[in-house]
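Peer 1: Pasting the structures in now, so scroll down.
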Structure I
Amino acid sequence: MIMPSRLLRLTLGVSVCVAATSVAAQAIAPETTASSATDAGGQQQDPAPTSSFEQWLADFRQRALAAGIGATTLDNALAGVTPDPAVHELDQRQPEFTQYLWDYLDARVTPSAIQEGQQLLISQHALFEKLRQHYGVDPGILTAIWSMESGYGKQIGDFYVIRSLATLAHEGRRTTYGNTQLLAALQILQTEKSIDRSQLVGSWAGAMGQTQFIPSTYRDYAVDEDGDQKRDVWNSKADALGSAANYLKQNNWTSAVPWGQEVQLSAGFDYAQADLTIKKTVAEWQRLGVAPRRPIAPALAQQLASVLLPTGYRGPAFLVFDNFRSILRYNNSTAYALAVGLLADGYAGRAGVKQPWPKDDPPLNSTAQITELQQRLTDKGFDVGGIDGVLGAQTRQGIRAFQRSQQLPQDGYASTSLLARLRAP
């Protein structure tokens, strides 16, 4: 989830420690880091601060001591720490409109990114093969994550992570996230003797290194792949990529299984079946009218997969395997996972997406539009699970129910034309 500069990202993405899956990222908000975390989710609204920063810091220090952080670690890490106005501003920014999926992919799955990745796969061949043998993760996927997270290690951020997280923990929309990750960062400083505070730099949201791990993810999944007794995800390609591979392996990555591929759907396909919550074997999907655009190995016939329609039945369709879900565990965004998969395909010389995107009927891309959609569906008697401006699973179910009542394809796509139909008298 890389922007031209990691420091230009405006809102927290959902990433490395995300547990759930995002089924249809139809309009994509700008993000900050691939490790901005589940508990940092952009919709979180934590209580307003009730104390000055100094008082909050004194209270936090007592909580950290009670959690086992030593006084020396606290003194060294927190010395001179003040709120960072830049972090506070970035935390508060809310984009009025979000980015369409096709624009998101066009900005990331580029010829230059593919060419650079191909060169790195050659120059770092020995490392990638070692990681493949050890973790079972495809080198192309690791390289794509490396690209998305830091532009192949060139953009890792330069915010002092302790200061950033203290700023978030004190006030703003993510105080719970800030407190949790600040404690994890202090645990890193206490246990990783090779790391001092000058090395603990990253994005404004606290994600660190070439693969942008938040502190709790670093603590639990980072590895010393190069054997120098350091888990150095900032400077060591081996440690950074090995840590990403370890994370994917621990989150159910299966070797020798692809992420997925673009498919064609027959005219009679039941679009209500196109959902990440529905799994069938490849053979079953083929019987139901799913035709791969390139051959699928016979050995995968009994592998479970799902059909994904990120921009409705008129847009591209994808057959995705459980490894796609492992990428979603790294970053809980369908757009991110598709970008990773398509970059990996590009490195291998495979063609890009063939089916045109439905640019004449784009998805709703603002909270106001989604809120209106939910309100109008509710007013017509379709359950969306509450009006919150978020396109979740229940809202998609409500959309499908409305589409069924109108004898429309039940793809759950929250499009401009759908809202126009709901507005009609």
Structure II
Amino acid sequence: MISFKHKHTNKNMEYKNLKIALGLAFVCSTMQLTAQTVNREDSQNLLKAKQGNVVLMKEFFTVKPADIKYNKVVLPGPQFIISDDPEYIRIPEAIALQEAVQPGAVRLYVYNVNGVKEPVKIDRKITAVIKNTGKQKMHIRMVKYSSQKPSTNYFQIGKQGLADYFASKGSEQIRVVAPGEAIAIDDQLERNVVKYDELTHGFYDFVIDQPGEISVIQTDLKTSGPVALKRIKTIIPTGHKNAGRGLFGVSNYKVTAVDVLDTKNGVAEIVVADGIKDPWVLGVEGTSGKQSTLAGNYGVMYNMELKWKSTDGKGLALVTWNSRSADNQWCNGMAATMVVSKGKFNEGIIQLPSDRLVTKAAPEAILVQVFPPAKNGEEQTIKLTYSPPGASCLPTPLVFIPVDMDTLK
């Protein structure tokens, strides 16, 4: 997203990162014979911080945390479509994605930019439409949705988009589409003016009762998406870049830690959406009929659950950070949004960071939550809802840090 080079490594970069990881593992192997801990200053900074704030942890990033092993199960979910190839639509009027869907639940993730600059930069409309390809009337209802105003501030759109999606209650309105006809999926996209280099961004979970065809279209401001669909003959070929495009069979995962986390064992991290431990989801691109890769698993929802206990009386601070900051100029910032269960702070949606647009690089970390220990030391459960944040480089590790809750006394 933004572009492949902004978001994902090529094979050489993957090899480079693998060598770095192996090197770190070798260097740290003897260091991790004892549990990794944080010093008093870093612990104090975590406990003083407000939820979502950036915290400086000067000594923390010298050792790689232990990996949290997890099981991953595909949950029932909607047919998932993403439009991010091409990300920049250079043709003034064209179809950037076209996919057939079956009756049932559908998730559409639109991530496209007005890239028209020849012969001059012009304002465009980027919209999404659904055509009823069935023989009876189609009924469509929005279950969850998120739609942001077009902007060049991709980081803000990425984290606000997830926040709005998590908070969405959907709509009870049922729209009807006659056989052979098409309607706009989001009327707001029809009204938006997308200037050059601005991103159109939206999440849409909806249900339909007839087969359909979804198209993401760039056209002029005066033409509606359904009208443009009838006259456009150009479907831009996939370039197999960016996050990709197509219809994917996985939209939701259940991730469960294999072992119970114990604060006495030190710092540990869980990493998803890295393309290695957690491979990219595969699908099919409808225009070419070829296999498509969802590089980054953007738009996939991870429902995470971890059991933990404290046998040494410590609490558990959850942080995240920009692990890819050193890769290239496109990875110099990270912004995300999650849903986190109750701890020191209330359960709910939290934008990361909440005190600024992005976190940049180590020694910066973002405080997600602090989980106090149970008085009797019994097991507790941490629940998280995570989705790879658009416009940010991946992965964004989730790091659990034992902290002495009495440090500030």
Structure III
Amino acid sequence: MRIALVMAGGGGSRLWPASTPERPKQFMALRDDRRQSLLAAAVDRAAAVAGADSTFLVTTAGLAAAVRAATPQLAAEQVIEEPCPRSTAPCVALSLVHIVERLRARGWSERQIDETALMVLPSDHHIGDEGRFADLLARACDCAAETRDVVVLGVTPTRPETGYGYIERDGLPRASPCDTACASLNLYSAVRFVEKPNLARAREFLASGRFLWNAGVCITTIGRLLAEYQRHAPALWQAFAPVVAALREGEVELARTRTAAAYAAIQPASIDVAILEQLADLRVAASDVAWTDLGSWAAIREALPRDSDGFAVHAENGAAVHVVDGRDGLVWTDGADVAIVGLDGVAVISAGGRILVCPLERAQEVRAAAEASARHAARPRDKPDDA
């Protein structure tokens, strides 16, 4: 048995102006015809491994209506709402509470729940080979179910990327008997996590051969993850005890009220820091699967097809794009025609009536532009004289 949890509450401010608080990056689509959003692709990816009925999604209350509209394949009970963002440790803890209670309501035994593999996945990544990635997830789930290990996915880096987190692995693959579910995985012991290094360190990581990009995917059993929350984040886990009690009594609105109270008291924390970094036996499955964390416009360019001059173009609604004497750049437009003359390594983004122009090498700084735009939009406007 397998359960999937897709996290879909992020903001994605570095992809402004296409990503906004009202409609963040998981609703973006890489195809010009907008046939499938990143969110819908992530849910389909999870369901391919766990099954549609065993796929859950967690998002914030403010995005819940849009998320449900974008994922009609999920029943109402499969969408879990956070009152507000508190990073991934509270997000996964709340989701565990709801998933366990919903499995109990379906008649699952405590042993079934405890032994079931759980995979936690982001909603804003691009996968180049969906079939190969699904096979990797399935094998990791089977390995975790057999061993109760906690396994994270690491991707072999292809460049010195400063926008990704890294996982350092030890030197030798973890030996597995050939008849176990883990034998087909390239498993190592995880040494440490490193968040977004500078360029010099990223180059060192690439040269060492010991560092992997952190794909943000965690796979273990429900019982193991519950135990690790109780061991390493007891205060956080205990904060949800009143929510569990309300759910077991069928008091949905009371559970919602108690969740809001818990979120008002807890501090943001990532699951990497709160749980995964505390584990002495954490495993990382290394893979060279085509994967991109779409956290910046530079990453978007990496995921899109490029012409012979290295330019990537995403044009919606019949927009025309003309590039004259330009190389290694990106144009993203939701309808406006765009022309570029004599510019290399630049991102030109037109979305929602807003325009961004920046060097791709400074794509990590776009959040500052998004924040400035939000401050401007929040300013009181002068009323007309005849108002």
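We did not get these values from a lab; they are worked out from the coordinates using the rules stated. All values derive from a computational prediction rather than experimental measurement. Cβ atoms are built from the backbone, for glycine too; each structure is taken alone.
Peer 1: Consider the structures I, II, III: one of them gives 3.6 for distance in nm of label points 7 Å out along Cα→Cβ at positions 130 and 186 as calculated from the coordinates. Say which.
Peer 2: The structure behind it is I.
Peer 1: If helix-only ellipticity at 222 nm (-39500 (n - 2.57) for each DSSP H run of 4 or more, over all residues; to 500) is calculated from each of I, II, III, which structure is the one that comes out at -10500?
Peer 2: Working: I: -13000; II: -4000; III: -10500.
Only one of I, II, III returns -10500 for helix-only ellipticity at 222 nm (-39500 (n - 2.57) for each DSSP H run of 4 or more, over all residues; to 500), namely III.
Peer 1: Turning to a different aspect of this structure: For mean count of other Cβ atoms within 10 Å over residues 82-89, which of the structures I, II, III scores highest?
Peer 2: Details: I: 15.1; II: 25.0; III: 19.8.
Largest calculated value belongs to II.
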